[in-house]
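Trainee: What follows is a set of structures for review.
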Structure I
Amino acid sequence: MTIQVGDKIPSVTLHHMTTDGPAAISTDEVFSGKKVVLFALPGAFTPTCSAKHVPGYVANAEAIRAKGVDTIACLSVNDAFVMGAWGRDQGVGDKVQMLADGSAQFTKAVGLELDLTERGLGLRSARYAMVVDDGVVQSLHVEEAGGLDVSAAEKVLDAL
């Protein structure tokens, strides 16, 4: 079942790249006591994700934060090494926290997995964005397969 507005974010372990290498980070650390915009996408270095989705959040980070958002986070079913390299490639700096859901633990827990096995990509995350306040989903913007509209930074900014 897909997570809904009003639901609490599941407590799972994700990973992120630090100056000392990959490190575990719990969803409790990411979401507790903060207002977070989380956007998720099918894969690092993929065309739409790299050309539009991440760049939109980087370009709009200041405006999003001005709406009271503490953290902007990008999640994908990739490992921390890939997410770290992709973040550097995209120039995210401290604007977007790159979160690795390598085993799709979070993605499955929120019911937003996308099976792209037939296309050689395996289990991935659907493309979506959510606004989470102190661990509770305030809004959820799930894309139709293949699209980038409702989860784009500009749309989420308008919804804040």
Structure II
Amino acid sequence: MDYIETKMKGLKFKIATEQDIPVILDFIKQIAIYEKMLDKVSATEESLKESIFDNNRAEALLIEFNNEVIGYIIYFFNFSTFVGREGLYLEDLYIKPEYRGNGIGKKSFELLVNIAKENKCERLEWTCLDWNEPSLKFYKSIGAKQMNEWIIHRLDKEAIDKITDKDL
């Protein structure tokens, strides 16, 4: 097993393997419950295997504290035309509620920053729901700036299916 050790006693990050897919899917459902979006989860063990491990579309880490898996991180690399370099996009960072508030989130961001630096990324970005005050407060405390002038747009599967190549 590949681990990334930290200076925080008992905390380490495990580079996820295919055997960890059920745990990752369980955490995805936990974060979806917290965000009141469980009905939106369509990920399956098969889709996670294909996307993360077969096609290398994202990286997955498990957060372990005192040898217990307490959370996960999913990230991938994107590209900024303005900067002309890669960026790191944090899709999910979830820590079980009972482990929050003791520095694990900060250590998780330190790890992500180090990964970004190693890959010459000049940005680390993510989204947060506007009602998630504890997370918004935490992000502000680490120096993150809200990008209020940008509005996220999305074509979901249904909208994508409506746009066909005959329209090109």
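Any read-out appearing in this document is the output of simple, stated calculations on the displayed coordinates, not a laboratory observation. This is a predicted model, so every value here is computed, not measured. Cβ atoms are built from the backbone, for glycine too; each structure is taken alone.
Trainee: Using FRET efficiency 1/(1 + (r/R0)^6) of positions 40 and 96 (r between Cβ atoms, R0 = 25 Å, to 0.05), single out the structure from I, II with the greatest value.
Mentor: I
Trainee: Comparing mean count of other Cβ atoms within 10 Å over residues 88-95 across structures I, II, which is largest? The partial results should precede the final answer.
Mentor: On the way: I: 13.9; II: 18.8.
Top value of mean count of other Cβ atoms within 10 Å over residues 88-95 goes to structure II.
Trainee: Could you tell me which structure in I, II was used to calculate log10 I(q)/I(0) by the Debye sum over Cα atoms at q = 0.14, 0.15, 0.18 Å⁻¹ as -0.84, -0.97, -1.41?
Mentor: Structure II accounts for this read-out.
Trainee: From which structure (I, II) was mean count of other Cβ atoms within 10 Å over residues 16-23 calculated, if the value obtained is 15.0?
Mentor: Working: I: 12.4; II: 15.0.
Answer by label: II.
Trainee: On distance in nm of label points 7 Å out along Cα→Cβ at positions 104 and 136, which of the structures labelled I, II is highest?
Mentor: Working: I: 3.1; II: 2.5.
Result for distance in nm of label points 7 Å out along Cα→Cβ at positions 104 and 136 over I, II: largest is I.
Trainee: Name the one structure among I, II that mean count of other Cβ atoms within 10 Å over residues 32-39 of 12.1 was derived from. Before the final figure, lay out each step's value.
Mentor: Values: I: 19.4; II: 12.1.
The read-out comes from structure II.
Trainee: Could I ask something else about it? Figure out for me which of the structures I, II the number 31 belongs to, where relative contact order in percent (Cα under 8 Å, 6 or more apart) was derived from the coordinates.
Mentor: Among I, II, the structure yielding 31 for relative contact order in percent (Cα under 8 Å, 6 or more apart) is I.
Trainee: Figure out for me which of the structures I, II the number -8500 belongs to, where helix-only ellipticity at 222 nm (-39500 (n - 2.57) for each DSSP H run of 4 or more, over all residues; to 500) was derived from the coordinates. Write down the numbers at each step before the final one.
Mentor: Details: I: -6500; II: -8500.
Checking each candidate, the match is II.
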